[in-house]
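Pasting the structures here.
FYI, it's all coordinate maths here, none of it is from the lab. Source: prediction; values computed, not measured. Cβ atoms are built from the backbone, for glycine too; each structure is taken alone.
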Structure I
Amino acid sequence: MCGIVGIVGLNDGRVDLEILQRMNDLQAHRGPDGEGFLLGWPEIGGFRHSFVEHTSQSQIKSARVGLGHRRLAIIDLNERGRQPMSSPDRSAWISYNGEIYNFRELRAELVARGYVFTTESDTEVLLRAYLHWGEDCLAHLEGMFAFAIWDSSRGQLFCARDRLGIKPFYYAVTKGHLIFASEMKSLIAFPGLNPTPADDAVLGFLVHGNCDYGEGTTLKEVKALPAAHSLTFNLSTGRLKMDQYWRLKPQPERGLSDCDMIAQLRELLLDTTRKHLISDVRAGSCLSGGLDSSTVVGLIGKLSQEEPETATAIGDKLQTFTSCYDHEEIDEREHALAVARSTGATSQLVFPTAEDFWSSFERMAWHQDMPFGGLSYYAQWRVMRAASESGVKVLLDGQGGDEVFGGYAKFRYAYLASLLRSGRVLRMLSEVGSTLRQGDRYVLDVRNGYRYLPQRVRALLQVDSALKSVVRTEWDNATSSESTPATRWWRNAANTSNGNGHGTIMQRIQVDDILLDTLPQLLRMEDRSSMAFSLEARVPLLDHRLVQYGLSLPDHLKVHKGWSKFAVRESMNGLLPDSIRLRKTKLGFAAPDRLWLSQSLRSHVSELLASDLRCRRYVDVEALRGWYRSAQSSAANTESHLGLFRILSLEMWMRAFHLN
């Protein structure tokens, strides 16, 4: 787990070593265990290369290729694992961030084919896999990764990002260079890049609370390499080519019984958790008390008891980290402690505070690279900080369970729509009745899914009223655009063509959620919050085989008799306390947004709003100030305060990066 960076000169462009060093330094938090650089320059008949630990050690002025790396040592802590790493003949070099979880199996296969290895690292396995299979190596990889390989024999840079976009990769093409990095802040340090905000992305964030869509970012000149894509740049022709090497779509049902599918799911869950525990440093786990993180902890508990040799990274006892509040309605410590007790884990409770958040706000904005939409991400930040302070270096998390196994209310609504459309009215009414009997507030309160509601319904509920009055945009166009989550949801529900015509309504919405609407933002936050404290966050529920399997499960194994994520609940029978496995309530990643913004942080917010705001380009400042004053004396709803938080987050982001 590391930070990668690179500069490739176009035409006669050269690598400025001081700039390359500066770009790498801005990602030092991603890899405090070492750094290194590869410099390549053309000579008659080919390229020469030099590895240096710091650019000040080199006097090369003619480098056309520069790769940088910051190392967080997780596998093979030996100095031999440093990067950029070269092939034996020094013709190919790699700068890599991530983990290849099947590297041992790949290594054995490559050894059988005659390859010799000098390290125990997955980096060397990845480089050898490229040398053997070329760009087709991607089909052999299981894991999370973003990497760049400079192949001088072909005169090309080959880059790729993992199938689900767990690890980040940003790039930009300037007049004389191609530049890339793990984080946008490193690209901003390049003098040829103009850090101008992308108006559409910024306004989209204010309206919808998200800015992680495909290759777009909140900066005009910076792009994200989409998940499951590779990028190839030919140095001699200047041609840049992007390819999608994997597509997520539901597979046909194989005629298995429900019991067999649930049994297979359990085996897949155990297998992916087993692989995610491979580490030469201490591993722990996040634990919210919800089903997803509890599932991960329950699986680790089973492996540590029955296969202790596969769980040595957790030490004598698994350490778990839980965010808690003094507000009972959003506090889940009771559930988290029940899971910890049942698995023999040691639980550490973390108590986020309003004052600590405010003192961390601008630092969080800097680390996140783009604005973030709520205080729940601060709770995640505090958990990561606590894990780092406890000496844990790898943290397993339950991210992705809702998207993959049908945990959101919108999936339940999609299932009901499918039942109605297929004429199974009695089954639909039975599901509605089961949901009502469960009394799940999260599902029954339609306002929780307000951004997916049709525009007219949103207007009736007035969930947008505060934002609508202050954001400088054509509101109706912004909320009904073809690119919004709501329009995609209804297009899927209507079964119209949108380039994703495979599967049921629920499965089509799941694909959008996994690749576009929800998960990309959650993964960005996970990566930045963990790497801010030099932690490697792993997400075993997002193993691509498990994602494919979960997506392909029939709808009735995701939503069943009022239960969400039914297959996961059944597969974890005996591994989790029933009070958790059959828990009816769902809080999400809750935080006291309204209470803090209207009370605890009132003076701070008022002071900030009274200052000269950089975000005035997007917000009517006077209208915002007036709304905030009136909101203090009224029972303003939570959605309004989420809108306020987006504006504050945008302002902090613009301040952190000195944007106007």
Structure II
Amino acid sequence: MIMRFWRNEKRAINKISNNRINLIMAIIFLLALAILIKLFKIQIYNYDLYSTQASSQQLVSNQLEPSRGRIFIQDSPTNTANELYPLATNKNFALVYAVPKAISNPEKIAKQLYFIFKQQKIEKDVEDLFKKQDEERLNNELLAINKLSPNDLEAEQAKIIKKYNESLLDKKSVEIRRIRKEAEINLRKQAAIDNYMKILTKPGDPYEPLEEKVDEQVLKNLYLSLNDLNKQIKIEDLEIKDNSIWTNNNSKQEELKISGIGFVTKAYRFYPENNIGANMIGFVGYVGDEQKGRYGLEEYFNEELAGKYGSIKAERDAKGEMIIINNQQYNKPQDGSDLILTINRSIQYAACTKLNEAVLKHGADGGSVIIIEPKTGAILAMCTAPDYDPNNFQEIKDMGLFNNQAVFSQYEPGSIFKIITMAIGLDQNKVTPETTYFDSGSVKIANYNIENSDRQAHGLATMEDVLEKSLNTGAIFVMEQSGPVIFSDYVKSFGFGEKTGIELEGESKGDIINLLKEKNKEIYAATASFGQGIAVTPLQMVVAFAGIANGGILMKPYVVKEIIKSDNSKMVTEPRQIKRVISEKSATILAGMMVNVVEKGHGKRAGVKGYYVAGKTGTAQVPRKNKKGYEEGVNIGSFAGFAPVDDPRFVMLVRIDHPRDVDWAESSAAPLFGEITEFMLNYWQVPKER
């Protein structure tokens, strides 16, 4: 009985033991199966995924950024390429950032940030604001008396200007202005400090950008002002390296640190000449996530200037150290090409400076100056007002300022177009300088009555009189001798209605569509003969005048003299003839007639003592935007011409948009033309002719 119980017990124990072994074996089998499945997934099914993840941890793969090409201008009377100055280059600046969670004294830092970054700019902005308000007040007072007779107008203008100047010196007025300025500055100061405080006190924030494109000296000033230093340290004793600032202290280098403030250095586009030529150059800005050239040369030549990115691939060990291996891939970046422009630095500076002064003097909306070499088509200067600083383009609110009005803006040229009309008449042998017609003061064409700009009848008049007195009826007479069809063909041949093809972004083609219509062809040709009913760009106009100065041969305008690639190979722009538009004889006769305009006509103030200067004034009306007719009291004054007349060194067009103090181009554009012409003739040391 006992034995039987023991045997049964033993069988039960063995059975339990076998079950446990079987369970353990089953678990081991299942674990092994799971491992095999996992290995299958890792090594076969998800091989690409884990291979990529491993590579991302073990491989270093970076894009290598090329250096953007620079843009140079020349600065010598002979335009030799060995005296170059950068208009656009690259410079290292700092991006200053904050780590708000690490800042212990945000109020102190906010005030120092204002002092370093904002104070001077705010004070200048307020000064400019008050100056602009004073000038607007003066211009409004001058505009209010604009309808007086010429004699009364001049006297009243003198009184208003005298009173304005006296108010600027009056003690009481000066004190009131000072108090108002201080109040405005304090408001802007507090707003700037509050903005910094808002950034510096964000709870738990690990990164906030504060200022971009911080200059090296400004950065050093910031670190000096925010460090508690026991002794005076000079800026020249500071050195920037490895995104940190160090100082030499008794032959011992010591790092200056600011808790919660740091910086990284980065190459930015830099424009050393600031506003000079900004509309022609453009700038570099973000398009999506990529930096690209915007407007002007920067956009037109973006591909050449940008260069090509390189790349590098290498492995790293568990410590993160680089491992140089045999299959390392390294593609060197290709730096961008440099541009050397035809622009002369001294002429560009003088033209732009004098243009801005003239626009300010006349209270005008803006203006343009283009100077071209007639024998080659090379642009020597190109300016637009108002301009902007491309280093701070992001501060500009009006996007229209970025357009280069010298090539973008279309306008009715007015009486300077009479030169083109006279060129056609001379070239067709329909008129000579001595040809006469009877001027009754008006002409009736297709039920339209067209008058002279001075509303006067001049009786028997020669073609010389037509240009000197700028007679609309005379321009119509010349056009009618050739006929509307031939007249239209010549206008098109001079390049109007088509882009010149200059290497600048945003060029317009003008509008001569009215001349090409079959209906009302006679009236459209009549108004076009004195520069109404068609639209041209300043560049088209100066190129056409350059064709006359060049003996009747039209040259293609260009602004890039050379493109120098990263391997030092060069692409040189060769002057290119477009076509002969009029005969050399016609061009010579017309040049002589244009000299008389400056000597005896409306262009006297464009003359320079000792030289024969050829040119023509033009006062154009501005069409209404949404309806027929022209804006009341709004005009564009322009003057185009060249000198010396026997061997022209330059052709220039000057345009002043809506001058508030004068009505005619002889008082706005012509004097500016004369000032710039005198500068150039002296700069080139051109011998006087008389």
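Thinking of I, II, which structure, once distance in nm of label points 7 Å out along Cα→Cβ at positions 143 and 343 is computed, gives back 2.3? Considering all the candidates, the number was obtained from I.
In terms of FRET efficiency 1/(1 + (r/R0)^6) of positions 167 and 247 (r between Cβ atoms, R0 = 41 Å, to 0.05), the structure with the greatest value among I, II is I. Of the structures labelled I, II, which one yields 2.3 when distance in nm of label points 7 Å out along Cα→Cβ at positions 271 and 335 is computed from its coordinates? Checking each candidate, the match is II.
Quick check for you: by distance in nm of label points 7 Å out along Cα→Cβ at positions 23 and 567, which of I, II is greatest? Provide the component values of the computation, followed by the final result.
On the way: I: 4.2; II: 7.8.
Structure II gives the largest value of distance in nm of label points 7 Å out along Cα→Cβ at positions 23 and 567 among I, II.
For FRET efficiency 1/(1 + (r/R0)^6) of positions 31 and 471 (r between Cβ atoms, R0 = 30 Å, to 0.05), the highest value in the series I, II is held by structure I. Taking Cα Rg over 2.2 N^0.38 Å as the criterion, the largest value within structures I, II is that of II.
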